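Each structure below appears as structure tokens.
Read the figures in this text as sums done on the coordinates, not as results from a lab. These numbers were taken from a predicted model, which means no experiment stands behind them. Cβ atoms are built from the backbone, for glycine too; each structure is taken alone.
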Structure P
Amino acid sequence: MNKENIQAFGNLVERADRILIISHTRPDGDAVGSLIGLGLIFEELGKKVNLVLEDGVPKVFHHLPSYDRVFREAAGVYDLIVVVDCSDIDRIGNVLDDYGEPDVNIDHHPTNTCFAGLNLVQETAVATVEIIYDLAVALSLPLNQSIAEVFLTGLLTDSLGFRTSNTTPKALRIAAELQELGADLPFLYRKAMGEKSLEAVKYWGLGLSRINLEDRLVWTSLSLEDRKKADYPGRDDADLINLLASIKETDISLVFVEQKNGTVKVSWRARPGFDVSKTALEFGGGGHKPAAGAEIKGSLEQVQEDVIKATRHALNGTG
């Protein structure tokens, strides 16, 4: 981000009174942390803020401050609309159907389509919360313990506990500064990454029962029937993809999650040296070299066949 963009963002915030903040469907820790953290900053400035996630806040993040103030729909008139942690506008769902183009897009995905009036995209950032923290520091915006807690959760979850290859000394310094503001690192790590519900573990079990490993590519699937059997409330894979990525005999991991709308949510993970974001882009998705996703129309069986074929090309260096 250059100084002009930072100041442009500051000017937009200063002029706004009523602000809408949105993030993507099936929100992760960075989406939730960016959304709530930016909202809390704006409220400290005296702004009226509406926080919206079409899928709501997952239960795994219900320990975070102000999680219960996030709505599923937008309502009213806004002076400023900000989208956080979204690589493209379609990822927010139908929230903006009645509002048009957002004013600001804050994100760290290399595949971001720059869909807003002002695009604050920094792909070197470990998480979107890092960009928002930088904006707060540069513009002397208020920070407190609650904001630190949601920001640190975003850093932890997107870096898998500071274990991803894009983790930087800067991200670790920010984590330390957030701790100094009162964020409890061990507690936040345990709540967001160490604990799993019984339903999530049952869901994992169903996926693991059909795991496949061939030529350093591992994959599995989760059907609508699996979700029903496990009584799992979410539409995601309960972070099963990160478990598959830990298998030492694999370079690329895949999880396919069947959705009710006739699509399949696909998650990729890759070891250093492989770029799964390009494969995700082929299917209308996006992300980072080591971690990407897409939602693809079609049956679970057909999507698996098509994606595995394309991913093998990436694995073999032919895609």
Structure Q
Amino acid sequence: MPTDIIQWFPGHMAKTRRLIGENLKNVDAVIELLDARIPQSSENPEIGKLLGGKPTVTLLNKAGLADPAETDRWIAYCKKAGRICLPFDCAGKTGLAALRRALCDVTAEKAARYAQKGVNRRLRVMVVGIPNVGKSSLINLLCGGKKAKVEDRPGVTRTPQWILTDDGFQLMDMPGVLWPRFDDRETGENLALTGAIKDDVVETETLAITLCRKLRALYPALLAARYKLDQAALTDLSDADLFLAIGKKRGFLVSGGEIDTERTAGVLLDEFRAAKIGRITLDRVPKGEDRADL
């Protein structure tokens, strides 16, 4: 898939980058959300530069959709690098107690300083991450109700919102932000596959063929089981022909017996994103390589 299909930087993202920098001085800690299916691809390198030494808790969100063994490897890798990193799942409401403990730990020094000075104010936490990674869902979970606007598509939150919680924190929900150019093709593909980039700016049939290639390499058994593919289909067909074979297996045909490629692509992407194919992680912790920056 040509990388220029997914090289984009909407104006509101440039604005968000400025907002993060301007508001960091007003917060005591940061929650950074990554997508557990693509921990490396979903970490915006520009956010890391902006945060500097600000106390940060990193969450691998959507862990319920990711391969649990791979999530464990990423958590261990981050901890080895000295990062506070936790598995999390807003949909399943798992990891909430661990997150609250981590927030208390990273803000304990600042809380003690405020108390010593007689300052009575809530600790402030900025929530950052790429589009559609679950920032607003996390805030609603921490607040015990629907406080932030949530939709299953990127770009919903456009302005920062301060939201109070019941356990002593004031959260700032920042709009999701990507970076101007992806350094490698893999990153752009993974962001598009998981929905961080709007489907209307990518070529979905090409993207679905890319998904076939990745699943054949990483999770062939899951792919074969979901779409009733035999070994020959997995080993002998090209990526494009494998995609067509899936459409045929599903009976997605149009007049003349041709495969309905648009429908096939839509189903493939939807079923991957909903973990109907299985719990899948596209990013791997590289072996024998220093990736302390994730």
Structure R
Amino acid sequence: MTKKLLIFFLITIPFLLRAQGGADYLKILKKAGDYNNHDNRKIPAFTYQSAADTQLVALRKKYNLDSIAGYSNEESRVLNLMHWVHNTINHIGVSNGGIKELNADAIITTTRANKIGVSRKELATVLNDLYLAMGFKSRKIYCLPRDSAENDADFHVINIVYLTSQKKWIWVDPTNDAYIMNRDGELLNIEEVRKLLVNNKTVIVNPEANLNRHESVTENEYLAYMEKNLYLFYCPLNSEYDYETKSANKTVTYIYLLPLDYGKTYAFKSETNDKSLGLTNIIYRTNNPSLFWQEPTEKESFKNSK
């Protein structure tokens, strides 16, 4: 198999999984439509790193993000940043290119120097850091299928970014240069898209959606793929530059949103430790979408003192 053909399969195979597996992922998603809005077990507050942090200030200056974002309205600036990440970094399967530091500067620098692509996780990391550097509240969202711990290891990673002018999150996918709208052309967030799909309502993917600028992604392909991967979600508790980089004596916390249909029993809070690094991972699990998708407040911003 030639290198070119291998790359083609690595970047397109996720969109073929639904047809090959023969599963009705929309039916599975509909069964998972119910949550428990009264699950009030307290999860920690989400935080969003301040654009005044020295790392983010340096990122903004180094890549001239003001010019990339432009000076139009909030929605336009957000989408311009997504387009730039998509056009700057190639996606290639699940490879991280050997990059150890999970932050925008390390990823951009390495992909440019080595002329390599990276996975959707790295793309979403870059975009999240850029949004934070420009003063937008944003999160990186891992989108998983029902059997993510069993037979289907494939998943997707996208971003949500908060538009203060509209007082809502919106869906942005740097891997596919994609965003989603309703019939009125209004930008939607993950929760809204999921509800509309479950209820057989129309959602519209921007027609420019693509893979690596040369493989078009049709609306049906994209939505079929996301029907599979909108079953459950998790995200880092702290939206912060370098947060997921593995390093010694560090604690990383994740919040999971599980539908009632999931059925598997997990502790509300669990903890794992990598003794070789001294790295601790903490997971909280909730069935309450209101807690998971809660809107940011000024109190949730912080300045990292690193």
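Upon calculation of distance in nm of label points 7 Å out along Cα→Cβ at positions 79 and 103 from the atomic coordinates, which of the structures P, Q, R produces 0.7?
P
State the single structure among P, Q, R that was used to calculate Cα extents along the principal axes in Å, for residues 119-198 alone, giving 42, 27, 22.
Source structure: P.
Can you spot which of P, Q, R the value 1.01 was calculated from, given it is Rg/Rh (Cα atoms, Kirkwood Rh)?
The structure behind it is Q.
If mean count of other Cβ atoms within 10 Å over residues 167-174 computes to 22.2, which of P, Q, R did it come from?
Working through the options, I get structure R.
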